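Structures are listed in the sections that come next.
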Structure 1
């Protein structure tokens, strides 16, 4: 069904046509991934939202839920340079960023030459990122936030688009440790994967125990992704949506005046200003992927859980009662939507 023409002067006619193309591209991308990935529609949507919003995503789930396969196939569809880093306790920063090595030139002189590490790619899969030591985490922080790396005092820029997809096993698994809050805040989304339904599990068994998986068609180029990322930034946002996002985030802070009384004993630390930015950017990307000419309240509602869940630190009292951050976010969203109405 065709959408009505926009009434806002903020969106140019060329942008309207580009949004229609983006919606078609997103449909083709989902169809391609569905040839290999069984189910996980919500996960694919959230990964795509992150990609076009220039964010990074943290995928969390038990081993065997096709997290690594999904990221690899996404890179295959979008024709980007892809690298995979297996995080281990002995991984050093230079294993990620690269290092200078001494080489002999043709005239017999010796010079240092920088050999780029696996972070110099468009899509970087950081597998089991919560197994890495602090120094390695710090190297990833700079790359994710600044889109550059510094080695032996020299700074090198990372070529856009740059998209980090990290997988994390639950911290209850042996040999894993929770990521520091500063690192978690760099991820736009926390995407939690659950076990598949029975019919999906049967389909997985059928497709993975027969012929090799098919090669997927290329849907997007790097230049097209950058253009669509710029387009997402131009999607208009009504003023009441900005205020809604700010109120929602402010309610997560237990020491603030906006926090409801029921939340204060359950939360020790709330979300920071970056959460408001990510709510708006995620809502813009979701609206654009659906072909909408303006951000709607439902777009913010849809991205609230993946944006806020990993930014809320619960208290021991909440953990003792079996209340997690996702439940808290769900209640806050319902209350804030009711107030908006």
Structure 2
């Protein structure tokens, strides 16, 4: 049985293209469209000069073409260029994709054939993925990032843009924007423009206040300040924030607040099982920055027992159900939130 080929990374694909090394076939697939779009755009931009694209870049859509037409096009020759690039968008709509096996027996050396298959993937138990790799091509799967991976994505993105960003700002972006990387990239680009709009001071670091002003998180009170108040058991500030949320429910709906609180207390529960309770040990165990541990996790560990955290997680689930009308025909979302916070704090 042939050894399984290691998965190729996004970065290594870009390095190959930057060096002028192109595979005959790229099958880009998965639930996260961000990397699929970035790789396909990068391949096109580096395989062809701008003035070569008019005759040597052919883009088709899976719903409007057939696999036979794609293969016939890929067997063509470039005009006045080194390569012909054929890009199949929405490849998940292309029928009879297994027939690509015919082309893979003898791919056209001067063609770069790119498939962009979103919201799904090829069945790796079938022959086609291994045949693509055997022909020298690439099967790249773009999976959705998990919540704990978002801070690293944000930091790497801003590092490439050469814009510093503070740890609290990273945490806010990860929690507020979430795992939609196309939206995240757009919001980060907006922050980069803001950071560079000071010719006299150069590039300014992105802070929590900058995010509050330009991304739409309330500068006065937001869910992250609520999280901080709960971590330190600051009763007065917690209830003040709860009242503010109740008066501004459109900007602070309970359905957006509860998942953040659930993640916070879930991480706190995991922290009790860390073999190393130092800041560095907890950061590694929870896949967080030491800043997050120092400012959120460590204070909460001192203020909540493991048993209490288990009860809190159960109560958050119950509140979520009640906020959706389960066993609760009358209580407002503001009162539900105040009840939950009182339970957490006492």
Ranked by percent of Cα pairs over 15 Å apart, for residues 37-100 alone, the structure on top of 1, 2 with the greatest value is 1
Structure (1, 2) behind the derived value 16.0 of mean count of other Cβ atoms within 10 Å over residues 93-100: 2
Ranked by distance in nm of label points 7 Å out along Cα→Cβ at positions 229 and 285, which of 1, 2 sits at the highest value? 2
Once mean count of other Cβ atoms within 10 Å over residues 205-212 is calculated for all of 1, 2, which comes out largest? 2
For mean count of other Cβ atoms within 10 Å over residues 21-28, which structure out of 1, 2 has the highest calculated value? 2
I have 6.7 for distance in nm of label points 7 Å out along Cα→Cβ at positions 109 and 301, calculated from one of the structures 1, 2. Which structure is it? 1
At a computed 2.3 (distance in nm of label points 7 Å out along Cα→Cβ at positions 45 and 293), which of 1, 2: 1
One of 1, 2 was used to compute Cα extents along the principal axes in Å, and the answer was 75, 50, 46. Which one was it? 1
helix-only ellipticity at 222 nm (-39500 (n - 2.57) for each DSSP H run of 4 or more, over all residues; to 500) was computed and gave -13500; which structure, 1, 2, did it come from? 1
Across 1, 2, volume of the Cα convex hull per residue in Å³, for residues 117-164 alone reaches its greatest value in structure 2
When relative contact order in percent (Cα under 8 Å, 6 or more apart) is calculated for each of the structures 1, 2, which structure yields the highest value? 1
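Read the figures in this text as sums done on the coordinates, not as results from a lab. Please read all numbers here as calculations on a predicted model, not as lab measurements. Cβ atoms are built from the backbone, for glycine too; each structure is taken alone.
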